[in-house]
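Each structure below is given as structure tokens.
Where a number appears in this text, it was derived from the coordinates with a stated rule and is not lab data. The structure displayed is predicted, hence computed values, not measured ones. Cβ atoms are built from the backbone, for glycine too; each structure is taken alone.
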Structure I
Amino acid sequence: MSTSKPVLGPCAFCHQLEQNPDTGLLLTNEDGITAHFNCMIFSPEVISAPTKKFGGFDIPSVKKEIKRGIKTICRVCRKNGATIGCNVKQCRKTYHYMCGKKDGAEFIESEEKQVYLIYCKKHKH
């Protein structure tokens, strides 16, 4: 079970307050950072930490990815925070997690292998 504080605001990545099975839990840490589980797990620079706090994510890497997201614009909604990019290196499409779902991107997830990838609809398999 993940331990976190009550939610204080919207997700720092996708800017949404909604929490559902698609978004994953909306977590808030001791520093007041709030983010969806799926927004973090599919962000390439967010790493796991040996803790149950904040969904098991390394807080410094989450902060760094949020900062990087200030400059990345979502292909669908045109808002910043879109840190989830197509896994094809030449492709520049970036998304928020739910925007990628809405756009028909393919999400590849293997918890066992620690693999969390996305392919835009043009490059999906």
Structure II
Amino acid sequence: MSLFSTFDVSASGLTANRVWMDTIANNVSNINTTRTPEGGPYKRQQVVLSSKGTGEGVRVAGIVRNEGQPRLVYDPQHPDADESGYVAMPDINIVTEMVNMVAATRAYEANVTVIGAAKSMSMKALEI
């Protein structure tokens, strides 16, 4: 792997982590969304990553919706409550989302550090 491919690998990681953080933010912002255009509550999304190949980084293979069952919350005054007074809420755990956000942020920071180190090594090589 050349020094310049290090930039490409880290850049692919930065892009993947940005998409991951955006997806988590979307999940958190829709934690109380009970009605979507597709019908029913919002479904949690997850990023699927795949390898571009050895030494070539990662790519976002897709974003999939979690098909788990919604949480039922008793709130007969809610406009989306069923005849029993239960509202189907998204199956999103805020703690899980925050842990994932910390992991995505740390991974993003690690890729920034790698780019900084590769830049520093490139600059040192030019001094020789």
When distance in nm of label points 7 Å out along Cα→Cβ at positions 90 and 106 is calculated for structures I, II, the one with the largest value is II
So if we calculate distance in nm of label points 7 Å out along Cα→Cβ at positions 10 and 26 for every structure here (I, II), which label has the highest result? II
Given a value of -17000 for helix-only ellipticity at 222 nm (-39500 (n - 2.57) for each DSSP H run of 4 or more, over all residues; to 500), point me to the structure among I, II it was derived from. II
In terms of relative contact order in percent (Cα under 8 Å, 6 or more apart), which of structures I, II is highest? II
